[in-house]
Structure I
């Protein structure tokens with residue numbers, strides 16, 4: 001290459017194809033949206049339990065100390081919301097980053113989250129997925145749910161932004177395949 005010729009600069013990006021084809025494997029997406037909603041309710045319940053227990057502990061401690069603990073809890077009040085956010089991010093990060101690539105609610109509903117090119121989820125992806133979900137639901141509540149009805153992969157708006165897809169786990173997919181063959 002001579003000095004007059006243009007040189008390539010920047011980063012080369014290799015775009016990977018979608019790993020999950022809804023036409024070739026419809027069993028991966030069958031019933032995902034309804035079960036995903038139920039999984040969210042289960043996860044929300046799991047997230048609220050420690051927070052409710054902390055509030056019960058604070059109320060009991062305040063009563064037991066005849067109000068003295070209330071002073072301590074008032075001093076710690078600015079930490080409550082950051083601790084709740086950290087708890088939620090850790091829950092989603094660790095559960096999506098586990099071998100199952102699913103939250104506890106998703107495991108109960110036989111779902112798992114993958115990247116659009118088929119790789120399992122990991123901690124940072126799970127935490128970012130949660131952040132993008134809560135941001136999009138704050139502004140676009142009906143839209144993030146409606147998007148799932150209009151695409152073959154049943155992806156919601158935040159899934160598209162983050163680059164994930166929620167599918168049936170292999171055991172459920174195999175069961176659906178077997179039922180269809182019979």
Structure II
């Protein structure tokens with residue numbers, strides 16, 4: 001049985017790096033990995049997503065709607081959307097509690113979801129929610145390291161070990177950001 005991960009957020013948050021780190025860690029752990037990214041309007045703050053499927057019976061890279069064992073989100077609204085569309089019954093949502101409000105919210109035409117809204121929706125399908133917030137992250141793109149840290153601490157992906165994720169981060173992060181990202185990764189445990 002495949003283990004399906006749907007990753008979502010807003011352009012510029014480091015979703016590509018988050019997806020690459022998980023896919024590489026999965027491969028190094030001996031898992032069959034299928035993955036793909038969608039970038040859309042990423043450069044303009046649009047929605048970005050990544051699909052990762054782990055396991056020998058994952059024949060295609062796209063996570064089917066309602067089929068994600070795990071939804072990782074780098075923004076609260078995207079956590080709600082990702083859970084609504086992709087999370088399967090009993091799945092997990094791990095999200096970084098930050099808000100990139102769309103124009104409709106800023107102009108008062110729509111309401112931004114609260115953490116309680118996400119917990120309620122995920123709870124209705126028997127799922128679990130883990131919220132990550134670390135004060136003092138100087139670069140929002142480093143929030144992805146916090147998600148990876150929480151994912152590792154929760155052992156949210158079967159067969160994926162903390163050491164392997166950390167090893168991959170040491171290889172793919174730029175040297176100037178490595179120490180801070182590793183500190184954040186360990187702080188999120």
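Between structures I, II, the greatest calculated value of FRET efficiency 1/(1 + (r/R0)^6) of positions 78 and 158 (r between Cβ atoms, R0 = 30 Å, to 0.05) is seen in II. So FRET efficiency 1/(1 + (r/R0)^6) of positions 14 and 174 (r between Cβ atoms, R0 = 30 Å, to 0.05), computed for just one structure, reads 1.00; which one of I, II is that? Going through each structure in turn, the value belongs to II.
A value of -19000 was derived for helix-only ellipticity at 222 nm (-39500 (n - 2.57) for each DSSP H run of 4 or more, over all residues; to 500); which structure in I, II was it taken from?
For helix-only ellipticity at 222 nm (-39500 (n - 2.57) for each DSSP H run of 4 or more, over all residues; to 500), the value -19000 is produced by structure I.
Work out the source of 15.8 here, i.e. which of I, II gives that when mean count of other Cβ atoms within 10 Å over residues 22-29 is computed. Present the calculation step by step, with values, prior to reporting the outcome.
Working: I: 15.8; II: 21.1.
It must be structure I, since only it matches.
When percent of Cα pairs over 19 Å apart is computed across structures I, II, the figure 56 traces back to II. Match the computed value 22 of relative contact order in percent (Cα under 8 Å, 6 or more apart) to one of the structures I, II, and report its label. This value belongs to structure II.
Each reported figure results from applying straightforward, stated rules to the coordinates on display, with no laboratory input. Remember, it's a predicted structure, so these values are computed and weren't measured experimentally. Cβ atoms are built from the backbone, for glycine too; each structure is taken alone.
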